[in-house]
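What follows draws every value from the coordinates through simple rules; no lab data is involved. What you are looking at is a predicted structure, and each value in this text was computed from that prediction instead of being measured. Cβ atoms are built from the backbone, for glycine too; each structure is taken alone.
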Structure P
Amino acid sequence: MSKTLILLILIIATTNCKKEEKIDFDFVINKFKEHSNKIEKVEYNIQRIDTFAQGGTVWNNKGFALIEKDENDKIFGFSFYGKRFDVPKEYIYDIGNGFEISKENKTYEMKNAGFGFIGKPGGQMVSRHIFYLDTIYKTAELIENENKYILKYEFEDDTIYNVTDIVKIIELNKNNFFPTKVTRMAKQFGNKSVHQINLSDIKINNEVQNSIENYKNEFKDFAIIQEEKREENKILNKRFPKISLPNLLNKNETINLKTDKLTLIDIWEVWCGPCIKSFPEVQKLNNKYSNKLQVVGIVTEDETNAIKLIEKKGITFLNLFGNKELLKEYSVNSYPRYFLIDKNGIVQKEYFGFSEQIEKDIKEMIAE
């Protein structure tokens, strides 16, 4: 057999092996991991469209992000620079520190750099799907077209936040398995929400000319703004303002709330994830100290879904339907907000979110 014939046979065999390479879901996932592991630096333009379940509000924002992988970072696993084009500030997260920068005023402010920093305007421009795909899901399938691999995930219902029909679709470039579009759809109390990001002008590794260090150098001579101390709420150490509001579960019944016993006020809203997540803990306090403590919830929006929520969560403590004037009077502009009132009707404590400190203070005030 001639060398030419042998070579021809080898070429045909190799070609056939390549043709027989199975393209399935696992193949695409493994290729994604292979390519994402090679990414050290990436920048892109982004369009983010958020359609919210409550009220159908739509946010359509555009921006830019640069991300540098940092395996030693314990929060995100990377550093980033983010800029939302409609906001006059820029945001950097690096080595556990968060920075909010105003080039116009030549100032910057250091911010809490936990997971919440992703919620800042610059952080909203960051997509974690560049490095990670979902690993926990109900079903997953692969759809292939001429230019893309499309991963479609379906998830179990989120019983904490009452979210159902959760579907995520991730579109990967066929050449480098980079995610160019991510769409998440779901329903909350039957109302549909859609969150979508589209990435363009993508540059990877050596194609990226800038760096986080360069962005930090741009504001090194700016003046730092020290974080202001939160002003004490005007109702603290004073008699709690009188409440006369409809019972959420019976709007024909008006409750004139009496604060002649230890009282915990829980001000919440349907759209507030931390509020919903804390409900079971507040219910436990209600059950545990029912003889000495009264717990009262107040919600001011979306009455119909608020009723559905507390019924589904098995909440038994009293809930009232309030209004914006009440929130203004109590200086409430973030949620959840809690007030602990002593048996004389004096507001002793205010809490910005649920914590173990609430129960500690309840125990101390019961013992007095």
Structure Q
Amino acid sequence: MLRHWLHLSLTEGIGPILQTRLVEAAGSAQGACEISTSQLRNVEGIGSGKALKIHDALKRAADEVDPELERAAKAGAHLICREDEEYPALLRLIPDPPAVLYVMGQFEPRDLNGIAIVGSRRCSFYGREQAERFSALLARAGFTVVSGGARGIDSAAHRGAMTHEAGRTVAVLGSGVDVPYPRENDSLFRQIAQRGAVISEYPMGTAPLAENFPKRNRIVSGISRGVLVIESDERSGALITARMATEDHNRAVMAIPGRVDNVMSAGPHKLIREGAALIANLEDIINALHPLPDEVGQADLFARIEDVDPTAKPQAATVEPRLSNLSDQQKCLVEAINDHPSDVDSIVERSGLSTPIVLQQLTMLSLKGIVKRVDGNTYIRTK
């Protein structure tokens, strides 16, 4: 299965959308690799003119599969395809998902709650400070921080996420995973691979060409529940990512306002004028997130993201459906709140859990709509 998807991805002249059409026409990735010229003529976007050229390209690419797998293994990377369970569920839903991802590190189920933080390479001290601050807050609340590994805001976001002992972050590269770019982030990428994943759709050895980065941006948006922009001008790649998020992926778009005399505030301010959520704190981010797509499956989702808590056990069928996928810690918090508004200190005291765990799990319960923050640090049950 992986070999066939890799075969397609290595075939010259076949992008993600055409890969999908070939698989649909042939019935499987294997069938797409073995498709005849006559079948190719009937595929939308090919026709008789391109059919022979693509058929020859498919034949040539077949010889590249084994060497590519060997190069990836030698570099410490593994590959996943669209049909693999590890493949990000949200990314699979975008119009043009990559056939394969090269991965250094590992995805985890909780990465389904990913938030992209993007912005300018030429950021100010304020921008870098806010990227680190919000990344650390998100990591503490159990979110995975996603960014593009570039200088400036991206690098600050990755580093901020890793300041929390359990923080996770994913870097999406516009080059092969064995070609760190920028070069000075080589050590950062190695750290990320230990605390999350460094990923790319590009074959091993691919240079960081300018045309790769807009394509890279769709993955940053595609694997995230929302995109937060921190400092960018009006032509920045960060705004490309934000537009993909809202126009192509139906994801939340958020922005942090900046100084009015800073040219790098132009991008976030433009997004806010156009309807992006203005972000001042973590609660603003949580409130801005759209419900997850129905295709992901709510019950399955909650079971998967709660792998963060290895003590969680399957619940009996008699438990209320909305509460059936709660971890032991989350059920403890629901009981501690009960039917009365409760502040964090009271919840900590009643539950016996530490304050960081209480704050993280309250965030998860808020995302599920089971509790709601009503005033300062006071929470109530909604279900």
Which of P, Q yields -12500 for helix-only ellipticity at 222 nm (-39500 (n - 2.57) for each DSSP H run of 4 or more, over all residues; to 500), as computed? Q
If volume of the Cα convex hull per residue in Å³, for residues 31-238 alone is computed to be 128, which of P, Q is the source? Q
Distance in nm of label points 7 Å out along Cα→Cβ at positions 223 and 327, calculated, reads 2.1; among P, Q the input was structure Q
Which structure, out of P, Q, was Rg/Rh (Cα atoms, Kirkwood Rh) derived from, given a value of 1.01? Q
Origin of the derived value 200 (volume of the Cα convex hull per residue in Å³, for residues 167-342 alone; candidates P, Q): P
One of P, Q was used to compute mean count of other Cβ atoms within 10 Å over residues 103-110, and the result was 13.9. Which label is that? P
From P, Q, which structure was distance in nm of label points 7 Å out along Cα→Cβ at positions 287 and 335 = 3.2 calculated on? Q
